[in-house]
Structure I
Amino acid sequence: MIKMHINDCVQGSDEWKAARCGSLGGSRFHEAIAKTKSGWGASRSNLAAELVIERLTGQPVEKFVNDAMRAGTENEPIARGLYEFMNDCEVQQVGLILHPHINKSHSSPDGLVADDGLIEIKAPLAATHLKTLLGEDIDHKYRVQMMWGMAVSGRQWCDFVSFNPSFPSEMQLYVQRVHRDDAMIAELEREARTFLAEVDQTISKLTAKYRHPIAAE
């Protein structure tokens, strides 16, 4: 197992936002690799632009937060507690984990479990949770997020947790274990290096063009 480079700041805090500023994380990794029939998706360009801005200014780009996202944040601790109770375990919360070999990349898992596991909690709307209960596959973007978490941490599995308190108690929490896929991780790491190299090149072009040294009088 690789040695984890953990920043124990509180997720959502100003310190946490500063620590991940300009860095490619797991929750948005799918945007960096999104493709259409004609090539890269618009989300890749949008994400790259955000990282460029954050690195040039040193300030996190403000993210829009809607009511559903707020509810998810509020329900996450409840889901984590239920998971701990049902699995008779303790989830260690961390701020973020830096990738050991790829600069400016990280993961912010919802917790570390035992010696080789992670947990990723989602608190979706009722319709989405219902589909999950009925057996719909985990969304690809969440699989990418979990696999990137395992890439960064060196861990062997990640429990996907879906929680919605509107359902009867026995249906509120859904857990599915996703195991490490080294081939997928290798591909994600290649994509990360390519994407981040493009961000670096854009910054170099901008600074060369617009940040000329002031001529001495």
Structure II
Amino acid sequence: MFHYRWRYQPYAWSTAERIAQQMMGAQGTLAVAQARAAVAERMMGRLGFVGSNDRTQPTIEASFKRALGLLEAHLQTRPYMVGGRPAMADFGLWGQFYEAATDPTPGAIMRASSPKVMEWVQRMVSPKAEGPFESLSALAPTLMPLLKEEVAAFFLPWSAANAAAITREDKNFEVTLGGAPWSQEPQKYHARSLAEIRRKYAAAKSTPGLEAILSESGCLKYLAS
């Protein structure tokens, strides 16, 4: 979301204008123009911090489109991620996709390729229980590809490399994701996030079936550290 919003200058200025209007609209045109410039400068300057650069751009954009395809398949037969009612999975994913849907480029991609995802984005504005959670056997055919191809293949190896760089106090780290090189400054927030995910896994690892899911998806090796 951050990449698409601030990487391309026309869209960055459009978003900065929208934010400036919300912040300063009552104070007049000059105040809005000044706020727009300040917002655009600040946010475009943070692209490197979130990992968006010339080297990583193809990986980011391919991941977005692949994740949309996986989610589209998963949401074909259910209103929410794990069945007929919203779960933490929905709330964890929804915010970024909702914001992406409001921006020109990712919003156009979502509308053209992923109608079920768009329906889910709108449904999650006011979520409600519409039925029970589904069994793992019912979810697995379309949920497991998302875990394997995005979470285990991209997010967790990136998170682990980032956390290791924080531990070493490195100023930059490199990792290969999907066969492509990735480099950026490490982020303290995501190191803490990975530590929390690992803590939760340690507390829940005796749950029947959990280790099998994580092992099959390829996530386990990053969480059992």
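No value in this document is a laboratory result; all are computed from the given coordinates. Every value quoted in this text rests on a predicted model; they were computed, and no experiment measured them. Cβ atoms are built from the backbone, for glycine too; each structure is taken alone.
For which of the structures I, II does the calculation of helix-only ellipticity at 222 nm (-39500 (n - 2.57) for each DSSP H run of 4 or more, over all residues; to 500) return -19500?
Traced to structure II.
Assuming 15.4 is mean count of other Cβ atoms within 10 Å over residues 38-45 as calculated from a single structure, say which of I, II it is.
Of the structures listed, the value fits II.
Please state which of the structures I, II yields 32, 24, 16 when semi-axes √(5λ) of the Cα gyration tensor in Å is computed from it.
The structure behind it is II.
Which of I, II yields 0.60 for FRET efficiency 1/(1 + (r/R0)^6) of positions 30 and 190 (r between Cβ atoms, R0 = 41 Å, to 0.05), as computed?
For FRET efficiency 1/(1 + (r/R0)^6) of positions 30 and 190 (r between Cβ atoms, R0 = 41 Å, to 0.05), the value 0.60 is produced by structure II.
Say we calculate relative contact order in percent (Cα under 8 Å, 6 or more apart) for every structure; which of I, II gives the highest result?
I
State the single structure among I, II that was used to calculate P(r) over Cα pairs in 5 Å bins from 0, in percent, for residues 62-117 alone, giving 4, 15, 18, 21, 18, 14, 9, 1.
I
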